[in-house]
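No lab work stands behind these numbers, since they all come straight from the coordinates. Since the model is a prediction, treat every value here as computed from it, not as a measurement. Cβ atoms are built from the backbone, for glycine too; each structure is taken alone.
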Structure 1
Amino acid sequence: MRAIALAGKPNAGKSTFYKAATMADVDVGNYPFTTIDPNRGVSHVRTDCPCLSRESRCGDELCRAGKRYVPVELIDVAGLVPGAHEGRGLGNQFLDALTDADVICHVVDASGGTNEEGEPVEIHSYDPVQDVDFVEREMDLWLAGIVTRHWESIGRKSRSPDFDMDEALSELLTGVGATPYDVAMVLRSMSYPEDPLKWTDEDRETLARRLRRQTKPILVVANKADLATGETLDRLRAAADRMVACTAEGELALRQAAEAGAIEYDPGDASFELTGSVTDRQAAGLEQIADVMAELEGTGVQRSLNEAVYGLLDCVTAYPVQAESTWSDGNENVLPDAELLDPDATPTDLAYAVHSDIGDGYLHAVDARAGRRIGEDHELSEGAVVKIVSTAR
């Protein structure tokens, strides 16, 4: 399961975003470090279900009239403050929690209602553009510190005749979520001394910065967009590599109203429909949310998750089935599973995503949409429906 971490300074709205996206029961408060230990829950990214190409919908519980919700892990990390990489505000503990994530959503208070420490101030009195590079900088410095602290051991290993820089760094950086492929890609992009003892602090910082970009891409989520000015949102969009404007409080209110039967709403929709009785106060609140959704084309919460997984990670969704004609499993459940894979994933990768034994016993695969066998090096596209034939049951 892909993992998305929510990071940012205190009071930016991370826990509200987390609660809205998972409907988990967590503390939400307007004071620093409401969250101490990371919260972990299941949320979903949204895509078109392959059943839209068939005469009837699949009926899976994660498919709503052809809107398919694919599970992802969401990690709500406690608020970071300047100097977190040096341990300030329990920063190292909080940064360590990010190592499990595939992608980071940096939640920024776009309203300018919290200062750089995350303390509440008058709305619009703080410039949130100053926060855009904050998490990225802290993560880069934190990772550079890890590399520097262990560099002496790299130097000792380099005295061995069979020393391999890729292998040594991969062993060191596995703990922060880097794969041998990631390390190789970063080293190939750098110019560095062959002798590790001749590396400078700048070399190590370059390694850390590029490795973070390779392993932990960051999406800026401009939260509280309903309280921000259009000019501020434009400046945030210009300052960030990628940015999504959202109202986490609005999404949470809609989810709760939908659960209560007051509205019809699917996460990611650009609007909702009133289906039950509400008080005048509730009606006024829903009307305000509707106005914001009209400007943002939704609340932005679902779009943030989608942009992180389908945008930054460029994942594709593949659906493993046992019967290629009915797109079902052994119990006649149609399209029961969905796997998020890398953009260049093959049927073999899908087999291993289902189960390591299935991958080890892989024989061949069938494209269930086209009804034909495909090669093991065939790159799967979004919405692929694939039958895996394996010696494993």
Structure 2
Amino acid sequence: MGAPGASSPSRLATWSWIGYDLANTIFALGVIGLYFPSWLTSRGLPDSSLSLVEATAGVVVVFLAPWVGARTDASGRRVPALTATTGIAVAATAALGWVPEWLSLVLLGVALVAFNTGSVVYDALLPVVSTPATRGRVSGLGVGVGYVGSFIGLGIGTVAIEVLDLGYPPTFTLLAAGVLVFAWPAFVFIAEPSRPPRPAPRLGEVFVRLLRSWRRAATFPGMVRFLVGRFLYTDAINTLIGGFLAIYAIQELGLEPAQTTALLAAAIAAAIPGSFVAGWAVSRFGALRVLRATLVVWVFALAIGVVAGTDGVSALAWVIGPLGGAALGATWTSDRVVMTDISPPEHLGEMYGLYATVGRFATILGPLVWALVVDVLDLPRTAALGTLGVFVLAGFVVLGGLRRAVTAADRASG
């Protein structure tokens, strides 16, 4: 909810917030999902270089993001932190490829830390740009517009690389400029209600509160089970969309960079109706049932990917992409609702903090597992993809007991 006594947010503030989600996905898909992995491949760098960068950035975010979020809670001002983190990410992204390879990898890590930390602040601005009656609609618009940002990122890269033949360094600079164009209205037009600041927590205090939140979560039926299951399936999903799907498509399926771009575009296009259909299905059948059905689709898509890579059937990529895209939209549509369903209203914000933390830890393990399979054990990437499928299947199994746990608790309380 908004601050007591605060006026309704302006439409300009609301659309500025929505536009930032678009900027965020230009970075997520354009830089992380496609063009940086493509640049990495063109330079002959191993998969583990991307794995280590993403895992290291994930560790930093796990510790830094809660502290930054708590400090903005205390100060009552989130826009300055969002401006600073976005500025750092944009500057680091603009320099990618212009500097030595090792420094580009470091700059990517800096950009990842900045953007993911800023996302915590951005999400917390939702009550400022919406009312209780419009909150769900505004949030949904942010997700939908985010997919448009993915197409913009693909468009920038396609024009820069395929049409103008500029190469990767100018492409990264143009993508950074695209992020800034769509992000800056949020810095200017979101007006936060003023309130007296509170003492800002120290870093160690945030850790203590995080431990306390996990202890509290254990008292809520099904909560820990859901968070464990979420860790398993987001581990696989975040690894794929973190750039390893692009590497797999190029190296194992033999797709050209332009074909990989088209494949990701098809996946994004499928994610839009996937989200809408999942939203309808959640209302009709329940969020948990839809989520578990979506995980089955993920396992099926990953199995097709393994077969395609093993047998060299690149045509199957055009089945995997749209299928995975639809599953991606359905996953994020349903799992947030599951989280809301099992969280006590008085602790919803606290539990969503754990929800976000689990997602960050998943971004650490997944890339490391991929690097272990491919670069340490020297197994084919098909084995790495199959390992991700096992993670998703394990998440499906763990969530199987969630309904029983919640139902038993409801009976006990009744």
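Each of 1, 2 could give FRET efficiency 1/(1 + (r/R0)^6) of positions 125 and 213 (r between Cβ atoms, R0 = 35 Å, to 0.05), but the derived value 0.95 comes from 2.
Comparing relative contact order in percent (Cα under 8 Å, 6 or more apart) across structures 1, 2, the highest value is found for 2.
Match the computed value -25500 of helix-only ellipticity at 222 nm (-39500 (n - 2.57) for each DSSP H run of 4 or more, over all residues; to 500) to one of the structures 1, 2, and report its label.
2
Here distance in nm of label points 7 Å out along Cα→Cβ at positions 141 and 341 was derived from just one of the structures 1, 2, and that gives 2.8; the source is 2. Computing semi-axes √(5λ) of the Cα gyration tensor in Å gives 36, 34, 15 for which of 1, 2? The correct label is 1. If distance in nm of label points 7 Å out along Cα→Cβ at positions 77 and 381 is computed to be 4.6, which of 1, 2 is the source? Computing distance in nm of label points 7 Å out along Cα→Cβ at positions 77 and 381 on every structure in 1, 2 gives 4.6 only for 2. When Kirkwood radius over Cα pairs in Å, for residues 189-308 alone is computed across structures 1, 2, the figure 17.1 traces back to 1.
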